[in-house]
1. If you work out distance in nm of label points 7 Å out along Cα→Cβ at positions 102 and 134 for 1, 2, which one comes out largest?
2. Computing relative contact order in percent (Cα under 8 Å, 6 or more apart) for each of 1, 2, which one ends up highest?
3. Check the numbers for mean count of other Cβ atoms within 10 Å over residues 22-29 across 1, 2 and tell me which is largest.
4. Out of 1, 2, which structure matches 45 when percent of Cα pairs over 15 Å apart, for residues 78-141 alone is calculated?
5. Which structure, out of 1, 2, was log10 I(q)/I(0) by the Debye sum over Cα atoms at q = 0.18 Å⁻¹, for residues 6-45 alone calculated from, if the result is -0.59?
6. With FRET efficiency 1/(1 + (r/R0)^6) of positions 126 and 150 (r between Cβ atoms, R0 = 35 Å, to 0.05) derived from the coordinates and found to be 1.00, which of 1, 2 does the value describe?
7. Work out which structure the value 14.4 belongs to, where mean count of other Cβ atoms within 10 Å over residues 38-45 was derived from one of 1, 2.
8. Just checking, which of 1, 2 has the largest value of volume of the Cα convex hull per residue in Å³?
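Coordinate-derived values only; no laboratory data. In this text, all values refer to a predicted model and were calculated from it rather than measured experimentally. Cβ atoms are built from the backbone, for glycine too; each structure is taken alone.
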Structure 1
Amino acid sequence: MDIFESARQNNIEALKASLQSSSPDERDSRGSTPLILAAYYHHTEAVACLLEAGADPELMDGMGNTALMGACFKGYSDVARLLLEHGANVDAANGNGATALTFAATFGHKDLIELLLSYGANPYVQDRFGKNPIDHAMIQENAECYELLVASLNKEKSSN
């Protein structure tokens, strides 16, 4: 079993064995790393193993998505927290200009929005369509997420 399949299946024993001869930052044909795959499939243990082995949480796949973006797309706050604790860039943007916060707002993951904001995520970042996470929450009718993001802006304004 190769490092990618080990990460995809959360096979920690095989993953550790693969790390003896493979870099944790190897890329598959789509540009994904084992860390990106483990995060996307919600394999927290594999994510932790790869980070401990030195996997770079900043690397992007062929579409420009990071492991953090994958975790936020799918709604995995435990994986997102682990990635952020290991230095993932909270405001990294993919090829369309979307950030982890964009994904969390678009798909209604309020807990992730709170987490990302606590790590300093910028709710003003616009994607290539000129939309920011607040816009995406509103477009998707994610009222709680919209209100949370607007409240964070109001809180920021009152503290300045």
Structure 2
Amino acid sequence: MHTVRRSRVLHAPKDRVWEVIDDFGGVWKYNPGVESSRIVSGPETGQGACRECVFSDGGRIEETILDYDPGTAYTVAFTDVGSYPLVSNTVDVTVDALDETHSDVTITARFTPKYGPLGWLLGRVVMERQFEKRFDAVLEGLVAHLRTGEPVGEDGEPVASA
């Protein structure tokens, strides 16, 4: 199993950050790699909520919230990895208040690649870096979305509403 963790301090109060992150079906608004997302079963958020994410590269996954601590954190499991070379992947998203106007967001993935020892090497050499880059882009997108209220495009920059 591999673990990747990325954090970012945001100039936004915890409640505002959580409001955006807790819109489980709305991850497309701040994740520049997600072309569309929607709830496919269960509640809109909280334990049991399941979303589908379609990526700009054509890939898709389904994720389900396993653990949920309102206002603070959730853990999602990839319940359908699509064509990605993963046996399993769980992701923790946490939001901590640093003061009244700053929050710390941490994203942690624990994943197991397919293909045994070769997959482990692929995970170490390629996939860990891909997860790091993706999480950095998500955190940058979150900053941009919080700043403008607009969804972000593939470049992570806000896209003006039509």
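1. Numbers: 1: 1.7; 2: 3.0.
Result for distance in nm of label points 7 Å out along Cα→Cβ at positions 102 and 134 over 1, 2: largest is 2.
2. On the way: 1: 15; 2: 27.
By relative contact order in percent (Cα under 8 Å, 6 or more apart), the leading structure of 1, 2 is 2.
3. Working: 1: 15.2; 2: 19.5.
Structure 2 comes out on top.
4. The correct label is 1.
5. Values: 1: -0.43; 2: -0.59.
Comparing all candidates, it corresponds to 2.
6. Values: 1: 1.00; 2: 0.60.
Answer for the origin of the read-out: 1.
7. Details: 1: 21.1; 2: 14.4.
For mean count of other Cβ atoms within 10 Å over residues 38-45, the value 14.4 is produced by structure 2.
8. Details: 1: 94; 2: 105.
Ranking 1, 2 on volume of the Cα convex hull per residue in Å³, first place is 2.
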